[in-house]
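> The next part holds the structures, each set out as structure tokens.
Derivation of every value follows stated rules applied to the coordinates shown; laboratory data play no part. Note that the structure is a prediction, hence the values are computed from the model and not measured. Cβ atoms are built from the backbone, for glycine too; each structure is taken alone.
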Structure I
Amino acid sequence: MRFLKEMYVGEGIKNKQKVMWKLKHGAGMLDVYVISLSNGNNQLDCMNCSYFKQKAVRDNVGLIVGLAKGYSEAQSLMVSMVEEAFRETGNANVKEYLMNSKQ
């Protein structure tokens, strides 16, 4: 499991390091969402942290780029990522932007 160096974190996440530790160890958390780069054709994946209780998910998730408290905060964070990528590069290729500028 890898995390983006300059990860996007929603205001609802009070202790980023603690959330990251819990994700790595499959500990349960309520209403925390993880935003990662997609391994497939999509650019971003958003999933509830309950999926990370499964070792297979922890081992195969793409680069984690954001953490949010609640689904609506996760959506807002993803919109911010797309807007920033578009503002900086002129296109909405978030995956490429994050890999090249925030790594």
Structure II
Amino acid sequence: MTFYDINTREYKTLLEGVQMRTFWGENMLLAIVDLKANSVIPVHNHPHEQAGIVLSGELDFDIDGDRRLLHQGDIYIIPSGVNHKVCVGVQPAQVLDIFSPAREEYKY
């Protein structure tokens, strides 16, 4: 399939307070991620490259010890295998993440 309506896509729960809607092709996966206020994605890494943009809200983002407060419109790129962590501010946030290659565990 080529076209999707994000408003009719079911959510997949990633962690407590973190839900996503994913869309994928052969070599990449897009994830619209909704994060509840004060939620945390703990330190982790994966073999996939990850790029993203903050669509709304505020995130305390740590990429391999480089910590930044990100706002709407800010972009991040995480190389393969690099540790990263996210803490959401007092308001909910939404990001668009792109993974390459596609993360099989995020397909549904």
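> With mean count of other Cβ atoms within 10 Å over residues 72-79 as the yardstick, tell me which of I, II scores highest.
Of structures I, II, the maximum of mean count of other Cβ atoms within 10 Å over residues 72-79 occurs in I.
> From which structure (I, II) was helix-only ellipticity at 222 nm (-39500 (n - 2.57) for each DSSP H run of 4 or more, over all residues; to 500) calculated, if the value obtained is 0? Could you put the intermediate results ahead of the total?
On the way: I: -12500; II: 0.
It was calculated from structure II.
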